[in-house]
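Colleague: In structure tokens below, several structures.
Just so you know, all these numbers are worked out from the coordinates, no wet-lab data involved. The model shown is predicted, which means the values in this text are computed figures rather than measured ones. Cβ atoms are built from the backbone, for glycine too; each structure is taken alone.
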Structure 1
Amino acid sequence: MQASSPANKSTHWQLTKDEDGVAWLTFDKAEASVNSLSRDVMEELGALVDDFARETPRAIVVRSAKKGFIAGADIKEFLSIETAGQAFQMIRSGQEIFDRFAALTCPTVAAINGFALGGGLEVALACRYRVCADDPSVTLGFPEVQLGAHPGFGGTVRAVQLIGPLAAMDLMLTGKSVRPQKALQLGLVDRVVPREQLDAAAKELALRAPKPRTLGLKDRLLNSAPMRAIVAGQMRTRVAKRVKPAHYPAPYALIDLWQRHGGRGARAMEAEARSMAALLVTPTSQNLVRVFFLQERLKSGGKFAGPPAEHVHVVGAGVMGGDIATWCAARGLNVTLQDRTEEYVARAIARARAFFEKRYPDAARRDAALARLQADVEGRGVAKADVVIEAIFENLEAKRELYARIEPQMKRDAVLATNTSSIVLEQLAEKLAEPSRLIGLHFFNPVARMPLVEVIRAENSDPEMVQRGQAFVRQIDKLGITCRSAPGFLVNRVLMPYLSEAVRAAEEGVPLPLIDRAAEDFGMPMGPIELADVVGLDVVMSVGKVFFRSDAEVPSVLSTRYAQKQFGKKTGRGFYEWVGDKPQKPPIEGKRAPADLEDRLILPLVNECVAVLREKIVEDADLVDAGVIFGTGFAPFRGGPLKYARTRGVNAIVARLTELKEAHGERFAPDAGWDLLD
């Protein structure tokens, strides 16, 4: 191959031509681990497209020199956007480059070797054809809705024209990605081939240049103006079940775009740019971009120079221990699971089998995952484990006794971790031969869905063990946040004032679904009563002793259920009855919650976040926000509880807490650390 002249002009794009006249345009963003579409990348692409228009090659194949294809827009550049007009100019510039590329007279092919997301998928859509490697690492999708926006480089137009309105809108509205075979089924790609055949298949398709696929009659009818009005209404109804327009305007804006323009023509392109520009400057989008960077910060904390863990031993096959073991096996580690009897372990493995069957359609992957999870009542796995996780019941002496038995069997460099949700590590480590090796790895229920793991360090914890814990958390695709050992750590500590106030409201007679609705109206993913059932009323009672100063202070609506062992979802009954993993909530039509209920629920949580910051349970305010968002689901569009406090106004919240204190009691007293947010 010989390099053509444009290769000498570009930092991020490499251009070569082969003996058949095919131009290979390879994206390799300089000084970056993944390809993303930054301003300089787009400017260079625009110059290359102009060169192609002047001297058109026989065909063009766009490919990546990195593991992924293109991750999308460079999110860092969103931070510099100040006005909708500025955003519009940036987006229109990108659209025009893609439009010029799509208008080239020669065949163009995207050779997709890994993730093609957002703007990356829009690059592929601007090509005439798409070939995809048949590999589990390959995903295609439009995740922009997760940043409070929608596709802006022509995706709302080209996706509808390529795969039809229903499939395209579903991809864009959900933000979900699809694997290669699903992409082929949808018509998003033209061919799926083994990875080693990707370049050859792309070239063959470029030279053969078959007639591109067109929409069938059904899709053309659905895309007609009369049908769009009907279907758009149905889409809004479905979206409204998940998010409110005031909280998340992007999906509603996307539906409006499609209803007005049907993904056709120059007007649709301009409308896409104006809509996206308006969304990028909303508080929702700006806060979701903030959450994206908080997530990236948590991911970066898992770096460790040593070898990754290969074997995990979990002691305790209850819901948490069994699910931790299952997740580790799903992420490729060998796992041994120990409990007092084979019966307990067998139940956990049966749950694991059901999880794998649901997660993996491919029988071979299911069987491989299950094979990595072994029953181990005798505890033989302790001696070969790189990480030992204790997940037995919350009892200090029981945990200490377990450590006394397993510590002598462990490898010298193995991590000993506890999943305790409330006991401080200094107490747990008192009788260890090497107390510095104990850390906390506090997972949240349900393990498969909750992304956060608190990595707990005691005063004398070995920093290397803490970092090993962080690295292990990243290895199993979770987000780790380091917390100082203290009652409730971060997440449970800030949750308990929220949950306990909900329980107090229930004791006052406020209907349970109304309490949940008040929190959901604020933006929480589920209400506190339902959350208490999911966490487990036994856990709420255990951690809540800090907030209910005596047994007599525990509201009877909680203590009675606890005494009857109605712990919530895990037992089938708590505050609600649970049927098929869903709470059965009684109707509340015509009933109204107290006017101050939302503030009564949310502000104690925010106040406790201030206390956590003051006591340096975590390093800084951003990490408080990150932990509460990823550990509790705290309304992401608000940017975190401390970001919410700054937005609403520190003085306003302190004044409101003072009002609530006068009305409801000392528990609403503003923390002494509010001046840290000024």
Structure 2
Amino acid sequence: MEQTIKFPKRAIHLDFHTGPDVPDVGRHFDPETFAARFKDAHVDSVTLFGMCHHGHLYYDTGHPARHPSLPPDLNLLGEQIEALHRVGIMAPIYLSIQVNEFAANQHPEWIALNEELQHVKRGGAFEAGWQILDMSSPYADYFADILQQVLDQFTPVDGIFLDMCWDQPSCSPWALQAMGRQGYDPRRDDHRRQYARELAHSYMGRYRDMVEKAQRGHRPVGTWFNSRPKTNLHEERKFLRHVEIESLPTGGWGYAYFPYTARFVRPLQMPSLGMTGRFFKSWGDNASLKPAMALKYECCQILSQGMASSVGDLLHPRAEPSAAVYDLIGSVYAHIQDCEPYVDGGELLSEIAVLVDPELGDNPGPAGLGAVRALQQLRHQFDILPPSADLENYKVVVIPETTTLDANCKEALKRYVRQGGGLLVSGPAAFDREGRPILEEMGVRNEGPIPQDWFLRAEDSVRGTLADYGYVMYEPGWAVTAAASEAEVLVRLGRPYFQRSYDRFSGHSYTAEDGPAEYAAVIKNGRVITCSVPLLEAYGRHAAPNYRVLLGNILEQLLPEPLVRDAGPSLLETTVVKKDQNLVVHLLSFCPERRADGMDIVEDAIPLVNMPIAVRVHRKPSRVYLAPGEQELDFTFSGGYVHTQLTVLEGHTLLVLENSL
């Protein structure tokens, strides 16, 4: 059996991008103070810089790229590694690949060129911004020489973090020649993008092999290539031993990115790490600290997805970690460390599989966002998978609007349904290009497209707490009727008096409902439910609570006994972990709030007071308590569920049901 890598639990990504004009690199570096700062903050791994975006090196080398103000007698990287190792902290090494200012300035011919043959650069010619290197050029060998130098000096390493590794199209002479040799037409954008993907895979394999060769005879380590699409990991995992998800919510990723990506990564069952940052905004916002509750929420959310935490920081050029920064990080990491014994080595449980198109990348779009937000707020336990994934262990499969299935996937879904699985197909995903249902088992007939601003009327079977009311559907869809005798209409369509147009309208927005149409919006045929309107996409675009409630009521037809039921607010997040004979439920109660243009922030936890919760278990537990701290809870057991009430004031807790499996 292949030996697994040693993996951190509470890491720091220690940025050190330091320009050549900074005069006093490493002046205040003291090995003991440096290591103690991290040790006291409950950190067990620090990613250190070998080469930054400026292309400067921070170790003992005669290479001209060594930072000009680093003292000749200071091997900063080497001494940092030794100091951390003395206190039991790992020290992976960071190298920047496609962003290297030193190499770009020395060899401008190595810079990637766009289709107008202009240098690829972030920002204009007279703006501060990174130049992007072309990996078809001799720069690929230049980087390999530096990587080999680092490996020669520091092996055995604790890991290698290679940054800025996206697919970069280029029209340089090297790229054009290579595309021609491989049969690509460089005039075509799709060919340039495909070549860029193959080029990235080529250098990923090359550099991974260099690390593996150097480390042979020592324990295995991970080589991480950052900036890659996580939804392509089903293909790129061959280059990896672990996964890292960079996601600074206030730095452009937003609070929806990590839950989507993490639920795609976790079924791969690879050691995984979620990276946020201590910055109020993003990388580079160095003289800022985010609120403690924001950092706690982000790290607890990472832990709740079964992953290790990493917090991004930037080390001052003088190489002395900030006490204020590590007081903040340490306060959060102390809580994470206290929680770990209850969930380490556990298995996250999921009942629903959401199938997404990997080629859409890590941005979920409205359909993916709607699926994740709605299922999370409904407290369903779910994973996100490519359509080719094995579905055997899931009770329900959800297919959002942007997912297209090939013939093999359709056959797999037919087998899944025949074996008792539940299927919900939403919007355009339900029909092929000719408008035909993708599966005969859906039991529906497509009666043609409908414009936006028709109305949804839920039948009694799925109305629940919804009013008997015609709710507008803001997005266009299709009208369907039952094609199977046993098919049941769950939601009917209501028709407006007429469709709004420039020359015929009534009122401010859409025309009022005239009455029920002869068509349906949702039909159930056995274990298959077809939603002919884009309910998930509409929720992602508009966040109308009635869409989420309706989705929950529809899913109850397929999953009447979910793992978790509770009376908490919509912002509550839960995940369920199987640990030995215990079932452990993460409960996170925080509220990201839009306080500035394009900026969500968390400043406070939202208290849960005497909240009822029920968890489905195999047997009556011997104890029920909140951890850490093991506060005992009274409970009852009936109908396969443990029923209790809990109070959470600090945003995160673990509900432990001991000996319940």
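Colleague: 1, 2: which one has distance in nm of label points 7 Å out along Cα→Cβ at positions 581 and 637, as calculated, at 2.5?
Modeller: 1
Colleague: Upon calculation of helix-only ellipticity at 222 nm (-39500 (n - 2.57) for each DSSP H run of 4 or more, over all residues; to 500) from the atomic coordinates, which of the structures 1, 2 produces -8000?
Modeller: This figure was derived from 2.
Colleague: Quick check: -0.47, -0.56 is what I get for log10 I(q)/I(0) by the Debye sum over Cα atoms at q = 0.12, 0.13 Å⁻¹, for residues 53-196 alone, calculated from one of 1, 2. Which structure matches?
Modeller: The read-out was computed on structure 1.
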